[in-house]
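Multiple structures are listed underneath, in C-alpha cells.
Every read-out reported here was derived from the displayed coordinates using simple, explicitly stated rules and does not represent laboratory data. This one's a predicted model, so the numbers in the text were calculated from it and none came from an experiment. Cβ atoms are built from the backbone, for glycine too; each structure is taken alone.
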Structure I
Amino acid sequence: MTAIQHARVLIVGSGFSGIGLGRTLLASQFTDFVILERESAVGGVWQSNTYPGCTCDVPSHLYSFSFAPNPHWTSTYSPQAEIRAYLEGCVNDFGLHPHLRTGVEVQDARWDEDSQLWRITTDQGPWTAQVLVSAVGPLTEPKLPDVPGIDRFQGKVMHSARWDHCHDLTGQRVASIGTGASAIQYVPQIADQVKELFVFQRSAPWITPHDKRLTTAAEREKFWARPLLQKVARFKVYVSKELLVLGFAKQPKLMEILQTVVRKHLDKQVVDPALRRTLTPDFVLGCKRIVPSNEWYPTLQKPNVELVPHALQEIREHSVVGADGVERPVDVIIFGTGFHVTDIPFADKVRGLGGQLLTDHWAGSPRAYLGVSVPRFPNFFLLLGPNSGLGHSSMVYMIEAQVRHVRDAIRALDLAGATSIEVDQQVHDAYNAELDRKLAKTVWAVGGCRTFYQDANGRNATIYPDWTFRFRRQAVRWKPGAYRLTTAAESARR
C-alpha cells in the first residue's frame, strides 16, 4: 500500500495561479506546501496550448507578475513559448522546484470532518492536507461539441488545446470548428499549408485591429537597465485597459459608439458586401470576447478557404455536414471550441461538508466569495474561481490579489490556532448579490448575445463586473468577520 503523504497546503495546478501562490507563501516564510501538476511541466494553459500562432492578447508588460517583470519580451504581445519559458524561469527564481510534483493528477478530494483534513486521491498515491487550493483555472479542460458521428470519422480529430504537431496538415482538407480566440489565431497560420480549409462559424465575432509588433533590442536593453521605465510602461497599459470598464460595465452604450470605429476594420479588410454581412456580428461589441487580429479577415478571403456560416451538424466517415445541409469531404477536423469554463470539471472531484460535491453545491451556477471561497467547503480555496475573469485586462492582476487573500486566510488559521476556516454564508451571499446587481447593467447582460461566460442557468459566472483595482482592494484587505474559524475543541463538540 502506498504511504499517505502530507502537506500543510496542497496546491493543484502550476500555471500563473499556482506559481503565484507558491511564491507568495515562500515570501511569507511559509514552506510547508506542495504544488501538484498533472502535466510533465509547469505552465498551465501556456503549457497545454501549443497550436500554431498561440499568443496572449493582453500586452506582455501587463500579462506577467508585477513582482517578476521581464524586460526581455520579444513582442508587445507574447507568444506561448515565451510565456511558458517565463513561468519556468519564475519557478527557478522563486525556488519552487522542491515544492513541485509533476505528472500527478488529482482524482478525488474529500473533507474529513473528524480529522479536519482534506484527503486527496491522486494517480500517484494518496495525500492529506489542512488546506486545499484549486489553481487549475477555467481554461483547462477542452470542450468538444456533441456532434453526431464524431466517433465514426476516419480522419484526424484534435482540439486546439491538444494540438498534434506530429500530424502534417500539408495538402490536407481541414474543417475548423469555431471562431473564438484560438481559431482566430491558428486558422491564418495553417491556411497556406492546407489544400482546403472550411471554417465553421455559428456567429461572427468582433475583430479589432492588432497593435502587436516586435520589440527592439534598444527597448529591451532600456527596460533591463532601468526597471522603473518598465513599471511606467506597465502602468500605462493597465490604465488604458481599465478605461474599457466604462463601456463594458458602467455605460454599455459607449460600446455601441466604439463599435462603429471597430466596424471600419471589417469594412477596410473585406470588400465583398455579402461576405462582409456574414462577418458582421449581431450583438453589441464586448458582449462576447473581443479578439484582435490583422490576419483573420484576409485569410477568410483566400481561394482555398471557405467560410461556412453555419453550425456543424453531422460528422461522417470522411466528411462533415453543416446546418446548411452541404457535405464537405475533409481529412482533418480541428475543434477550436473553447473550454469547460462554468461547468468546471475539477468541481466534480471535490467534496465538502457532508460529502457534498462542489458541482452539486453550485447546482449549475458557480459562486464564490471574491472568486475564492465557498460555504460548506472548509479550508478550500479557488484561484480564478467564479466571477474572477475579465473581458478587458490581465488575469494575472486578479491572481495577485487572490493569492494574497489565500495567504491571509492561512495566517488567520495560525493566529487563531484553528483547524478550519470557512466563509460566512451571509457574507458570501451578499457579495454575490452585489455582483449580480452590477452584472445586470453590463454589456454582457444587455449586449444581445449568448456566451461561454454564462452558466447552465444563464447567469454570468465568469466575469468580474467592476474596476479591477476595486477587486484588489476588497481581496487584500482581510476582513475577519467574513470567515468562521473552528478550533479543534469546537470541532470535537460537533
Structure II
Amino acid sequence: MQNRVSTNRDSALVLTIDVGTSSLRVLAYDRSAHRVAHVEGRRAVTVTSDATGAAEVDSVQLLRDMVACIDDVIMQLGPCANDIVAVGMATMATTMVGLDATGQPVGPLRTYADTRSDDASHTLRAEYAETTVHARTGCLIRPNYWPARLRWLQTAMPAEWQRATHWVPIGGYVAYYFTGARRVTPSEAAWTGLCHRESLQWDAVWLKQLDVHAAMFAQIVDVDVPLPALGAAWAARWPALAGVPWYGAMGDGAAANVGSGCVDERFLALTVGTTGAMRIALPGTPMPPAGLWCYRIDRQTALVGGATSEGGNVFQWMSDTLRIDGDDATIQHRLGQYRADAHGLTILPLFAGERSPGWAGDAKATIHGLHLGITPFDLLRASLESIALRFGQIAARLPVTGQVIASGGALEQSPVWMQICADVLGRPVYASGVEEATARGVAVVALRSLGIIPSLAALPTAPTVCYTPDDVAHQAYRRAGERQRLLYERLITQPFG
C-alpha cells in the first residue's frame, strides 16, 4: 500500500471519519486514495448493552472523541494539514438519536443492535403488509429500523419522545454539531427503513401511519453536496479546515463497497467479520429481491444485498467450545484437508438468530447428522461450509456477476474459507487486498464530489489472490445446500420470502 504526504498543493488530502461499533477513526488519504502513513486519530467506541436488548452509545462522548481524533490528525499532519481539501464520513448504519430544539441530544445514540422495539415491529407487521413496505422502502419491518423504533419510543420513552424535536442518525448529529445543518444523505436515510426508495424522501405512508411528520427528520441531500461552512468556533480551532467542504455521512457498508472497488454490477462484495454481508451496487432504483434490502450509495446508485448474523462469531464459538488446539497455520492446514461436504453434517448456523434472507430473528442453530465418528475439526469445517451456503442463498437472489471481492478480518485470515466460498458460489473469489476499505471509500466519494476524479470507478483496486471454484466441489455444495434448505423449512416455520 502506498502512503505519502506532500506539501505540494497538487497533492490534495481528504480527511476521513469512520465511526464503527468498536472504534472511531480519523485518517487522511491523498488524491489517489492512498492512505497517508503514520496519521491516525483513534478512540474506542463503547456500546452499552443489557438483557433488555439495549445497545446504546453515549452520543455526547462520541462527539468529544471525534473532536479529539481530528485534533490528533491535524497535529500529526503539521503543515501538510493545509493540503486538506475535503472531509468525509462513514458511520455504522441505522443509528438513531433525538435532538431537542437547541440541537442537544435528549438520550443516547441507539445502534442497529438495539432490539427493544421487537414487540413494536411485531405489532406493525400485524397491521401492515410487510411485502408492500419492502417494495416501497427497500427494508423490512424489523426492530433495527426506524418505524418500529419510533413506535417503541412513543410508548416506552415518553419523556424522551416529548423533548425531541428531531430524530437523526449519527451522521445527521455530526452535521448539526459542526455546521448547524439538519441534513442527512440518501445513504443514511435509506438505512433507516423510513425513506421511500424511489423518491428518496421520507416515506409519506409511514409518516402517516406512525403519526409523525417530515419536519421531525433531517432534509435528505445527496452526498456530493457539501454541508454549510464549519461553525465559527470549529473554524477557529481548525484553521486548516475552515472553508474546506464537509460532506454528509454514508452508511459504512456503502463506503466499504466503494473502497473495495465494488461500485457497479460487475462486482459482488462479500464481507465476513464478526457477522457477514453480500452487497452489489446497481444503477437506479431496482426492486429489492425477496428477503434482501435495498439501500443507497448515493442518489444514482443503489446498494442491494443481505446481511447475516453469522460469520466469524460462529468460527470463534466453535473454536472456543470445541477447544481447537494449534496455531492459525496448523488449523488452516487441517481444515484444508477436507473434501467438500465430506463430513455429511447439515448445520443451520443461526447462533444469533437470522437476518437475510429469512429474517427469523428468534431462530436457533441446529446441527444435524452427528454420530460417534464426528470430530471437532469436522464440526469446525462444517460450520465454515454452512455459513458459505447461507451466502449462496443470498447470491442466488442477486444479479449474476463476474467477480466476487472478499474482505473482512474473519475471511481474509482463512484461505480455506475463501476457497469454500468460491466453491459454493461457483465463481472466482478475489481477496480484496484493500486495507481500511470503509475509510478509502469515503475518500473516493469525496474526490469524486470535488471533481478530482470523474467517477467512483476511476481508482480501481488491485485484488491480491484469486480463489478459483472447483466444479466437483461446487456440485457437492449444491447438494449440501439443498439439505440445508430442507432442514430450514422443517424447523423454521415462518421465513420471510
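Quick notes on this one:
- Mean count of other Cβ atoms within 10 Å over residues 125-132 from the coordinates reads 20.4; which among I, II: I
- Origin of the derived value 0.80 (FRET efficiency 1/(1 + (r/R0)^6) of positions 237 and 405 (r between Cβ atoms, R0 = 30 Å, to 0.05); candidates I, II): I
- Source structure (of I, II) for distance in nm of label points 7 Å out along Cα→Cβ at positions 173 and 277, computed value 2.9: I
- Label whose coordinates, when Kirkwood radius over Cα pairs in Å, for residues 21-92 alone is calculated, return 13.7 (choices I, II): II
- Relative contact order in percent (Cα under 8 Å, 6 or more apart) - highest-scoring structure of I, II: I
- Winner on distance in nm of label points 7 Å out along Cα→Cβ at positions 69 and 301 once structures I, II are ranked, highest first: I
- Test item: distance in nm of label points 7 Å out along Cα→Cβ at positions 333 and 413 calculated as 1.9, pick one of I, II: II
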